[in-house]
Structure I
Amino acid sequence: MKSALLVVDVQNGIFGSSNPPYLSEDVVGNINKLVSYADISKLKTVFIQHEIPGMLEAGSDSWQLFSGLTLVESGIKIRKKSPDSFQGTSLGEYLEGSEVEHVIICGYSTDFCIDRTAFSAASRGYKVTLVDDAHTTHSKPHLDASSIIAHHSFTLSKHPSISLVSTETLTTG
């Protein structure tokens, strides 16, 4: 089964800001391990960049992939304007053209872009692996980031096509 790594919204304006996401250094470290693993394993790697007017303007420094992120020459970049990385993008066509049946998802924001992308991928028939220690978010007024991450990891893992693994399990298993 062909697999692809989806690195969602790991951008300067989020991870390089004065208010980075919860455990951002650990999460980026784990994402970098996943990118290296994907490269060594000859998996497709897709770097997805969110465009938000006034916040993550396409082409701006804040929109660029995070400077601490490991990039690979074989990786492709896809721009999106919705929390669902499939909506209005070429992601589905790219994965289908590459005969990918399994996606590994990591990045930002657990409660929006990660949740919507994982659910959308599963709904489209992909086997989905959510890397539990390689996605993050910010705390919200009603709930802290740790609880948000735990909640979304739990609920997503209840979908029959979505499994939850750690970076260590995936990269050494």
Structure II
Amino acid sequence: MASNTGTESTNDSSSSKEAEKPPPIEPIRLPTAEEIRGQDIWNNCAVRSVVSGVMGGGLGLFMGMFLGALDNPIMQEEMTGRQQFIYTAKQMGRRSWSSAKAFAIMGLVFSAAECVVEKARAKHDMTNTVVAGCVTGGTLSAKGGPKAACAGCAGFAAFSVLIEKFLDRHD
């Protein structure tokens, strides 16, 4: 029994030495000229905003199609299959266009506001998200008057913070 404990301690010390080896040092790779150009293009607020607007519009288009397909006509029992199909197709088109516009504007305004605030402050933190959310919510609900704009600002800012916390983008 005494010989077993001696070999176990020898094995334990050799395995701990292997576990403590530092990771191999890798050389630093500098970015290529194409990578730098691509990063410079993406850091442009106009490019970033347009891309966000287009992606938001695409998302809205698909959401509108899906939600439009779920609409049932009121007089469904008296309609033929063809009439129901035409009604559903029209609803999908209306919803798709409406949702695409709303999501495109939302993506464009939010991305532009966040980018401009981030560049002005030279910081990437939660304040940028709050300001961008407020600007976006206020812009989307401005047609309803000042009270609606203030409520939209507060609501969208809070929603933006929740999404950021969920995605855990900021430290």
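FYI, it's all coordinate maths here, none of it is from the lab. Model, not experiment: these values are computed from the prediction. Cβ atoms are built from the backbone, for glycine too; each structure is taken alone.
List of remarks:
- Comparison of I, II by distance in nm of label points 7 Å out along Cα→Cβ at positions 95 and 135 - largest value held by: II
- At a computed 32 (percent of Cα pairs over 23 Å apart), which of I, II: I
- Structures I, II were compared on distance in nm of label points 7 Å out along Cα→Cβ at positions 23 and 127, and the highest value belongs to II.
- Comparing relative contact order in percent (Cα under 8 Å, 6 or more apart) across structures I, II, the highest figure comes from I.
- Comparison of I, II by mean count of other Cβ atoms within 10 Å over residues 31-38 - largest value held by: I
- If helix-only ellipticity at 222 nm (-39500 (n - 2.57) for each DSSP H run of 4 or more, over all residues; to 500) is computed and equals -9500, the structure in I, II: I
- Distance in nm of label points 7 Å out along Cα→Cβ at positions 111 and 143 - highest-scoring structure of I, II: II
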